[in-house]
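> Take a look at the structures listed below.
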Structure 1
Amino acid sequence: MGKAIFAALEETVKSFDFETISRTRKTELGRLAQFIKEKANKEQEVSVNFIGESNSHRSILAQAWASLYAFVFHLPIRVFSSGLETVSVDADVLNSLKKQGFRVYGKGGDEETHFVWFSHDADPIVLYSKLLNDPINPTHNYVAILTYPQLESDDLKRADIVFEMKPTEALEGPRADELFDSWAKQIGTEVAYVFNQLGSTED
């Protein structure tokens, strides 16, 4: 692994098994990696936006993992997340990130904004639920990765590519904490696979 991340988080990353990804899914993820690589070869920086329904569950998890791997592999990739509506980031998602080894803190009395660290050598990820057209998000020529099926928005038409990366299980039942942990590991594994295909930009 490239740059240093927190020890507990590194143990989680080491536990990811690419053999749990089907051959068909690996092919799909490989296409995504190839698209990002080609775009990175043409431009200095690539923007990736993980888009969910409410930007409070899976898209948040995906943003955290992708931000980590962009750092680890020294890649010029800016990572965002957004949704078609906004609510508070789910507490179970934040707890799941903590279980994986991320360090999560709130912004003073602001219950809507959260700082997430994965390394002493990197700035924290600022997580909060936001719309796709939020001023902080890229407005054109970005890679849109859907974490919720069948999303439709005029803003998506400005994306370079729209790709689905969604856990298969539905959010239901009393064991939501276990489900979020499953999501975190599935998304983390798939994101890890994509970024391993991209490799490092440093010699």
Structure 2
Amino acid sequence: MKRGGILAAAERLFLSLGYIGTTMDAVAIEAGVTKQTVYRYFPSKVSLFSALIGHFDQNDAEFSFRNEAFAEELRRYGVAFLLHHMQPRHLAFFRLMISESRDSSELGDIFSEQAQPYWFGKLSAFLGGHVPEERCKGYAQLFNAMLLAKRTFLLMRAGEGMSEAEIRTHVELVLAVFLNGIELDDSKKSTIAHQ
């Protein structure tokens, strides 16, 4: 209960004051707890911000690949991935990390350690059953990057994400390009339906 309250308070402060402008004292006041309580759960501002970023995937995402056709599985993944990542809340945190990472190098570290490990791991594992093993991670990075292609434009608009209809249209375009460019594992081609 206290941990959740601290995370909620930290989120409000980080998004209103920025990473640099938010102090552990301010988080304690906003959460209605002592500073010692904040430090009991989070020994540093870096660990608090890291937990908050990791908290997104724990609370907002639950995706599992099924045993459907290859293209359909990628379609389902793409829609779930974008519904998760194109929410105004996620865009706001990404904006924050971009704008302040030059002055706070730890934000870059947090991003590289926390950004999309859940999604990347699931996609890499799924692709491992369909593409040459040495290409799994590269294809997973490429597919996710293609899905996130519209994020730069959205970051420049205040608070807006993508509608589900926009997401589905974008996923179809990404899927068409991706499926026409990847090399499938010859031993598994017979089990993969592109369309």
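> Assign the value 0.60, calculated as FRET efficiency 1/(1 + (r/R0)^6) of positions 66 and 178 (r between Cβ atoms, R0 = 25 Å, to 0.05), to the correct structure from 1, 2.
Comparing all candidates, it corresponds to 1.
> Of the structures 1, 2, report the one carrying the highest value of distance in nm of label points 7 Å out along Cα→Cβ at positions 74 and 90.
Looking at the calculated values, the largest one is 1.
> Given a value of 61, 32, 30 for Cα extents along the principal axes in Å, point me to the structure among 1, 2 it was derived from.
Value 61, 32, 30 for Cα extents along the principal axes in Å corresponds to 2 out of 1, 2.
> Assuming 53, 24, 18 is Cα extents along the principal axes in Å, for residues 26-97 alone as calculated from a single structure, say which of 1, 2 it is.
Clearly, the read-out refers to 2.
> Relative contact order in percent (Cα under 8 Å, 6 or more apart) computed as 25: which structure among 1, 2?
The value was obtained from structure 2.
> Which of the displayed structures (1, 2) returns the greatest value of distance in nm of label points 7 Å out along Cα→Cβ at positions 122 and 146 on calculation?
Top value of distance in nm of label points 7 Å out along Cα→Cβ at positions 122 and 146, among 1, 2, belongs to structure 1.
> Oh, and also: Work out the source of 15.4 here, i.e. which of 1, 2 gives that when mean count of other Cβ atoms within 10 Å over residues 18-25 is computed.
2
> When distance in nm of label points 7 Å out along Cα→Cβ at positions 10 and 154 is computed for each of 1, 2, which one produces 4.9?
1
> When helix-only ellipticity at 222 nm (-39500 (n - 2.57) for each DSSP H run of 4 or more, over all residues; to 500) is computed for each of 1, 2, which one produces -22000?
Answer by label: 2.
Only the coordinates and a few stated rules stand behind these numbers; no lab work does. If you're wondering where the values come from, they're calculated on a predicted model, not measured in any experiment. Cβ atoms are built from the backbone, for glycine too; each structure is taken alone.
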